[in-house]
Structure 1
Amino acid sequence: MKILVLGATGATGRLIVRDAVASGHSVVALVRAKARADLPGVELIEGDVRDEVTLARASDGCDAVVSALGTGVGFREVDLLTVATRALVAAMTRTGVRRLICISALGVGDSRGHGGFVFDRLFQPLLLGPAYKDKGRQETAIRASSLDWVIVRPGMLTNDPLRGRVRATADLAGVNGGKIARADVAQFVVEQLTTDTWLRRAPVILW
């Protein structure tokens with residue numbers, strides 16, 4: 001498959017690119033600056049992820065798009081994911097690309113309140129409020145689209161080594177926080193390119 005990766009230079013995005021290339025996929029990455037991208041074996045397109053025209057150009061001819069975009073912690077309102085995702089949905093609709101795999105997070109949308117006591121009472125309201133609202137709007141835009149989407153909601157991300165197995169569930173009744181390595185998230189995301197197991201669903205993934 002030929003795939004477009006957004007957020008390819010981030011900590012998780014780099015692992016997605018690595019795994020996708022290792023799996024035999026052809027990877028295109030939309031980056032802010034080619035000179036700083038350092039992504040071997042990847043076709044680089046320079047541009048703004050919020051621009052529909054740029055996204056249409058980058059996704060044209062692709063079979064799928066992976067969004068690993070993220071925003072940092074802080075108190076200021078943010079809308080990067082909202083704006084970029086709305087533009088992406090429009091661009092994919094225009095170019096006829098159907099499959100979208102998007103990384104969100106445990107604690108977004110109907111998974112709010114399932115991050116564990118400390119996360120739910122302290123981290124999310126005090127440090128992640130604006131970012132999680134942005135992620136929520138991102139999820140809403142994806143769900144409202146006609147695309148073949150999978151929203152991946154990992155627990156707390158770590159830089160631990162790959163375990164090669166994850167617990168994926170859409171049943172939130174048994175979820176109360178947890179963590180997962182970025183490497184396992186990347187592997188799971190790449191697997192979703194060629195399986196319909198979680199199509200139009202939002203699995204939480206944890207160890």
Structure 2
Amino acid sequence: MDPHLLDRLAIRDLVENWAVWRDAGDWERFATVWHEEGWMSATWFQGPARDFIRVSQEGFASISQEGFAKGVRILHFLGGTSIDLSGEHAIAQTKMTISQRALVHDVLCDVVCTGRFYDFLEKRQGKWGIVRRQPIYEKDRIDPVDPAATLRLDQQALAALPEGYRHLAYMQELIGYKVKRDMPGLTGAEVEKLYGEGREWLAGKAK
């Protein structure tokens with residue numbers, strides 16, 4: 001079989017395992033999709049993958065014990081993947097949705113954010129792993145779980161948040177997370193910078 005096709009299949013398998021194992025709380029296997037120095041960026045967390053695994057595990061446990069007001073349960077659904085290969089380096093872009101449920105002003109709500117996972121990958125000793133994952137946040141919405149419920153958001157606070165993930169950020173800040181305000185969106189300087197870093201990665205330069 002074409003070795004490039006095998007690489008693409010291995011990367012797609014890794015991306016899918018990331019979502020399934022994280023959302024299922026399968027932390028031991030989830031750790032295997034990262035290289036040792038792996039770095040994760042999200043609205044509510046930026047840091048080493050090992051720390052991301054720890055805080056995700058803590059949030060997963062706390063939601064069972066304390067309810068949606070305290071824990072953070074974020075689920076993922078994947079779409080298509082586009083992979084650029086260059087030797088032992090690759091960039092994978094995967095369409096995705098991020099779904100989070102929590103209380104917003106005493107109303108249980110779901111936020112759904114649509115975007116892409118932008119992954120920097122490297123093949124080491126025959127195995128692909130994630131070196132860096134940077135989501136791109138394109139658009140989002142918030143809905144009460146009970147369609148008969150009335151939800152009133154602080155429009156001034158909402159408008160101050162980035163367009164691509166403002167409802168997600170609104171919910172996360174209400175439950176106590178510090179949200180990064182300059183994540184890449186569909187357009188703009190942040191996403192153009194990310195694309196430039198991706199080109200450098202494929203050219204063999206530092207991420």
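Values quoted throughout were computed directly from the atomic coordinates according to the rules given, and no laboratory measurement underlies them. Quantities reported herein were computed from a predicted structural model and do not represent experimental measurements. Cβ atoms are built from the backbone, for glycine too; each structure is taken alone.
Taking distance in nm of label points 7 Å out along Cα→Cβ at positions 12 and 196 as the criterion, the largest value within structures 1, 2 is that of 2.
Once Kirkwood radius over Cα pairs in Å, for residues 92-131 alone is evaluated on every structure in 1, 2, the highest one turns out to be 2. Between structures 1, 2, the calculation of distance in nm of label points 7 Å out along Cα→Cβ at positions 76 and 172 yields its largest number for 1. Computed over structures 1, 2, percent of Cα pairs over 28 Å apart reaches its largest value in 2. Highest-scoring entry among 1, 2, by distance in nm of label points 7 Å out along Cα→Cβ at positions 84 and 164, is 1.
The value 46, 21, 10 for Cα extents along the principal axes in Å, for residues 52-99 alone was derived from one model only; which of 1, 2 is it? Answer for the origin of the read-out: 2. 14.1 is what came out when Kirkwood radius over Cα pairs in Å, for residues 116-187 alone was calculated for one structure; which of 1, 2 is it? Clearly, the read-out refers to 1.
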